[in-house]
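FYI, it's all coordinate maths here, none of it is from the lab. Every value quoted in this text rests on a predicted model; they were computed, and no experiment measured them. Cβ atoms are built from the backbone, for glycine too; each structure is taken alone.
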Structure 1
Amino acid sequence: MFHVKARTMPVLAAVTAAVAALLAAAPAAPAATAATTSTTATTSGDQLPNNERLAAWSPSMTIGGPNFDDRTIRMVVHSSINGHALRIHLSNLRGTTPLTIGSTSVAAQADRATAVAGTQHTVTFAHHTSVTIAAGAEVVSDPIPMTVTADHNLLVSVYLPDATGSATWHSDAFDTTYLSAAGDHTAEAGDGSYIASTTSWYFLSGLDVISPDARGVVVAFGDSITDGYNTPTSTYQRWPDDLARRLAGTRPMGVVDAGLGGNRVLTDVPNIWQGISATKRFAHDALGQPGVRDVILMEGINDIGNNVAADGGPLTAQDLIDGYRNLIGQAHAAGVRIIGATMLPDKGNGYYSDSAEALRQTVNTWIRTSGAFDGVVDFEKAVVDPADPSALDPRFDSGDHLHPNAAGMQALADAIDLSLLH
């Protein structure tokens, strides 16, 4: 068994009751023995100096997921680019105890939890099928000898032989994840052993590839709007998905959706699965992506709604601008371009007040005119109600007056000048 040491400090975690109830209701089955046989990958990233690895998919991970024990989780990965020599990223970044992965497989998705026959591959880590990841650490697999096509899905199955404790997860996946009866079902192409489903990802934090045509990666960094809140499950209609499809036609780039529901620029969210602040997670979630060239930043509406600055006092426009300057500084120090996007109108939502609207407008004006960013995308202009500059256009409103519907998400993606991106 391969062991990975911690490289970041763990944080506190909690258990999610809904998924725990699903797992408790699952019928028992004989437990499979975790495989530990060494295998040899056909290629190595270190042996390909002329081929850059690019992030094709990577959700932001937080604390607070459920405990799993002797279960297999089958998750859907929607690739943003074409690629081969795939590598899977697994994360115990927010865990407080070591995490044992018994086995992992990847295959093309046929339908729901069913894999395309003949496409399944066993995933190894340093040539072992089993790996233990220390609390606060992450691990990247050996290259997998298969290909993936942009805008298509893979199934990644992870067997967890022992109690995991609170999972490192992405709560609001807006995609379907399948949970098995007891045992190791990673090698099964069919879906008969998968008896429950959720809409979260667990421990699976990335896919990177060597791409024949993509040049670099753009990270969409933000809150629930970027995360795709109120978009239909498993339809891939978030604005970063729409952007990836636009780029595919002219200048392919990997697109990473680093949106996190409820996230704030300046302060951590007490509701733990909504994450540490943007200024704290930016280096890992955005700048740490393989091949990152550009970041599109739209975040701040949750700070305004919460009305709390980093020092605990009432939020001012300058507080939020200082937070943006922090992120700009981090990006430029890493040699990454950062594009500012204006915040969307939200009249009719609980966040709205006259004072909050004035603050939003002041900050949006700074985003447009300060020259601090390497470029600007005017998301507000793309979806604002022509009759009311404080509100979303009803055509683009998902119903809560804050999050765009699928048409609104497409309007955001269409508002991006692709020449801003590498």
Structure 2
Amino acid sequence: MKLASYWLDTSEPFNQSASTPLEGRYDVAVIGGGLTGSSAALALAKKGARVALLEATTIGNAASGRNGGMCNNGFAQNYAVMTDRFGQEKANAIYKAFDAGVDMVERLVQEEGIDCSFARVGKLKLAAKPEHYDMLARSQELLAANVDPETRLIDRADLHSEVGTDRYYGGLLFPKSANMHVGRYVRGLATAAARRGADVYEYAPAMALREVDRGHAVETPKGRIHARQVLLASGISQVGPLGWIRRRIVPIGAFLIVTEPLSPAQVARLMPTGRNVVDTRNLVVYWRLTPDNRLLFGGRARFAGSNPQSDEKSGRILKAAMADVFPELANTRVDYCWGGLVDMTRDRLPRAGERNGIYYSMGYSGHGTQMATLMGGVMADVMDGRPYLNPWKDFDWPAIPGYFGRPWFLPVLGAYYRMKDLVT
């Protein structure tokens, strides 16, 4: 079992890092070489801007290359809760932003010729308890009437046509959702940005930002540049002068395993439609097929950070959870196990805007593949003088009380969610 991301291990490393010295003047410095930064660098370069994309390690090495590769539309939250909180018009606008993110991923894959096995497979949200199915039914009725008539319910009697498990009580299908090989995708975006003229620098973390005449000085171990504008696309990075951000984003561990390739008969029996699948528990689990017919299975196995020991412990928990869903996979070999960090905001919605002359977009809370891609393009437009295009422009972002970047409360939060899963 490799303690490594399947996506990064099975995609070609980015090989177009700029060989020129890191110096001089740029129109924009983009800090962070994940999905947001790579898509922003691509969009800005297509506008004719001189762009420096600065990545602390390698392209896609953090959250963008360590997720489930799902490109899902729809909220993490219940639609009725969102309409109660924001009103129907605003809730619908947010919902449509996630739709637009999936559409943008598909468009960029086609336009830039990115070989990442993008497919509109749909997402199936499964009810872990009978009362959860009633909740999904109420949500689908509202969705169909107001914003997404393509959604539909799958009752328990028909569930085997979708997924080969008796663990659940029905589900809600979102047909617009997609998946991909996310390692090839994020590296493909950065390659496209470089092809369009962006200078991409790996191992170039931004260690200091200083306002100077007509822009900002950005300090890295490889040198200093002057940029008229700066975009922070750094997520939960612990590198650099990001104290204001760290008080507002909580890094939550996410862990995943990938099995050996399944046989055609197993695929037909367990995953006949090849959907992305997620369940309704607070300590959620999710799964999907990879392009080579392995089962990827992930979730909040432990409220802990990612390191080899933590990843291995989480892998054992996830394998037991996978066997609970699919008993016939109890003895299936696990070839990959890894962890990463999700940049979670308090309300599980992204944040993007401008503060003290620095632009930012982050906080995707586990829904980053499509939203990060969308917001990279959106922030390119915002920085070009169109702030009204930002769907998060009216969202405030207060600091989390008592939190200064180290999530001391995660064990308590984990225990709380485990208790909720037992009683609700």
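Given a computed value of 17 for relative contact order in percent (Cα under 8 Å, 6 or more apart), which structure among 1, 2 does it belong to? List each step's numbers first, then the result.
Numbers: 1: 17; 2: 24.
Source structure for this number: 1.
Computing Cα extents along the principal axes in Å, for residues 161-232 alone gives 40, 32, 26 for which of 1, 2?
Details: 1: 40, 32, 26; 2: 62, 26, 22.
Derived from the structure labelled 1.
Could you figure out which one of 1, 2 the value -6000 for helix-only ellipticity at 222 nm (-39500 (n - 2.57) for each DSSP H run of 4 or more, over all residues; to 500) was computed from?
Working: 1: -6000; 2: -10500.
It was calculated from structure 1.
Quick check on the output: 3.9 is distance in nm of label points 7 Å out along Cα→Cβ at positions 81 and 97, derived from one of 1, 2. Which one produced it? Kindly include the intermediate steps, with their values, before the conclusion.
Numbers: 1: 3.9; 2: 1.8.
Only one of 1, 2 returns 3.9 for distance in nm of label points 7 Å out along Cα→Cβ at positions 81 and 97, namely 1.
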